[in-house]
Structure P
Amino acid sequence: MVNPRAWFAESVATFALVFFGPLSVTLAAVAFGTGLSIEAIIMISLGHGAAIGLMIYTFGHVSGAHINPAVTISMIVTKRIGIKDGIAYIVFQLIGAIAAAAAHKAILPELGAKVNFGTQGGPSALLNNDAMAGLGVEMILTFFLVTVIFMAAVHKKAAPGFAGFAIGGMIFLIHLVGVPLTGASVNPARTFGPALISGFWEFHWIYWVGPIIGGIIAGLIMNYVFVKKAEQEA
């Protein structure tokens with residue numbers, strides 16, 4: 001079913017993520033610090049986790065609050081959303097991400113530019129700047145994000161009312177360990193908006209390929225091993 005209100009909800013929710021998340025990067029790593037200190041990583045993790053969790057509670061009943069093309073693609077593959085709506089979701093997610101990154105640039109043009117407005121910079125020195133290692137990290141991180149989404153939000157026996165907390169908590173954990181490794185995108189829109197506004201495209205492909213592959217694998221496993229079985233038993 002085509003649902004323009006859901007598309008708009010996805011745009012607003014993605015704007016929130018790509019505004020508050022990257023803004024936390026600029027503030028933590030530039031305005032209040034000199035790089036990725038432990039305090040900065042915690043602030044960045046909280047910024048992203050809170051944005052996702054709150055948007056799920058705000059728009060989850062409208063669009064499902066995917067806020068992420070990798071999540072939407074996993075929903076399309078498992079037939080949890082129609083192709084037309086799915087494509088529209090992704091388009092509006094990207095629109096929201098671009099608008100958020102543009103707002104970030106308008107508010108903090110000089111400070112934000114120092115971190116490319118929150119654009120992930122590719123695999124870090126901890127990974128020897130290796131693209132395949134970065135790709136693997138993004139795949140694994142997104143696998144567990146989509147796993148939590150399917151089991152906490154899609155599964156009919158999931159504890160009611162806890163999806164935002166569970167998914168936001170996983171986003172926090174992902175950023176806590178992933179920021180020092182790849183910048184922890186797990187979301188093509190999250191990287192695309194800031195990349196477009198900053199013009200920084202290095203290693204950009206891993207932030208599409210990794211999350212999409214990891215998300216599809218998790219979606220297929222969780223849907224057909226756990227979610228569908230519960231639905232059939234009902």
Structure Q
Amino acid sequence: MERVISTEKISRIYYMGSEVIKALQSITIDINKGEYVAFMGASGSGKSTLMNIVGCLDTPTDGTYILNNNNVSDLTENQLAEIRNKEIGFVFQTFNLLPRATSLENVALPLIYAGVGKSEREERALATLASVGLDDRATHKPNELSGGQRQRVAIARALVNNPSIILADEPTGNLDSKTSYSIMDLFQRLHDEGNTLIMVTHEDDIAHYAHRIVKLRDGLVESDVPNENIYGAH
């Protein structure tokens with residue numbers, strides 16, 4: 001299988017005054033193309049720190065992180081930003097949409113950074129909105145959309161650059177149960193289409209949509225097992 005992510009003994013240490021915080025300790029994991037993985041754990045377990053490193057938002061204090069055969073452990077901030085834009089689609093709990101921009105403009109944003117021309121940007125953004133069932137909301141701004149629709153716009157923005165991995169950080173945290181299930185059904189469809197998905201969650205029922213669950217505790221991998229009880233559509 002083609003390996004997308006490989007970490008070897010990565011750690012992340014923060015210094016707060018005289019206090020040393022070991023957010024991650026010697027984490028070694030591999031994720032293959034097309035996998036659907038959940039990082040699970042309580043607050044303070046290290047799951048968000050691991051997501052930040054996997055998402056090239058942060059670099060490890062020690063150890064090696066290989067993303068698509070590139071060692072990204074020691075890259076500069078500018079190099080990391082370029083990798084993030086090309087390789088990683090982010091979906092956040094708070095949607096992180098530009099409030100004054102339309103759905104279409106929000107989705108097209110990564111393509112601006114990638115240097116794609118205006119007409120191609122709009123064409124690709126509209127096609128991606130259509131893929132999440134929101135092409136009829138292209139001209140709407142976030143305050144004219146429901147929470148579930150806003151998250152779908154955020155997912156379309158994550159998809160528009162055809163990234164190597166989609167990273168979802170508590171993607172249903174701000175949604176009601178019914179909307180959460182529809183968003184998780186959409187993630188399942190994206191996985192069925194061959195996308196590599198990594199989801200960070202503290203919710204057991206949401207984690208069980210993933211096909212593999214990595215549980216973290218105190219900055220260490222407590223368990224890393226296939227999910228024998230994958231949730232289907234609700």
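Throughout, read-outs are computed from the coordinates displayed, never taken from laboratory work. Just so it is clear, the model here is predicted, and its values are computed rather than measured. Cβ atoms are built from the backbone, for glycine too; each structure is taken alone.
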For this session: Assign the value 1.9, calculated as distance in nm of label points 7 Å out along Cα→Cβ at positions 4 and 188, to the correct structure from P, Q.
Result: Q
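One of P, Q was used to compute distance in nm of label points 7 Å out along Cα→Cβ at positions 164 and 196, and the result was 2.7. Which label is that?
Working: P: 2.7; Q: 0.6.
Value 2.7 for distance in nm of label points 7 Å out along Cα→Cβ at positions 164 and 196 corresponds to P out of P, Q.
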Exercise. The value 21.0 for mean count of other Cβ atoms within 10 Å over residues 148-155 was derived from one model only; which of P, Q is it?
Worked result: P
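Which one of P, Q has helix-only ellipticity at 222 nm (-39500 (n - 2.57) for each DSSP H run of 4 or more, over all residues; to 500), as calculated from the coordinates, equal to -22000? Please report the intermediate quantities before stating the final value.
Details: P: -22000; Q: -10000.
Going through each structure in turn, the value belongs to P.
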For this session: For percent of Cα pairs over 23 Å apart, find whichever of P, Q sits highest and give me its label.
Result: Q
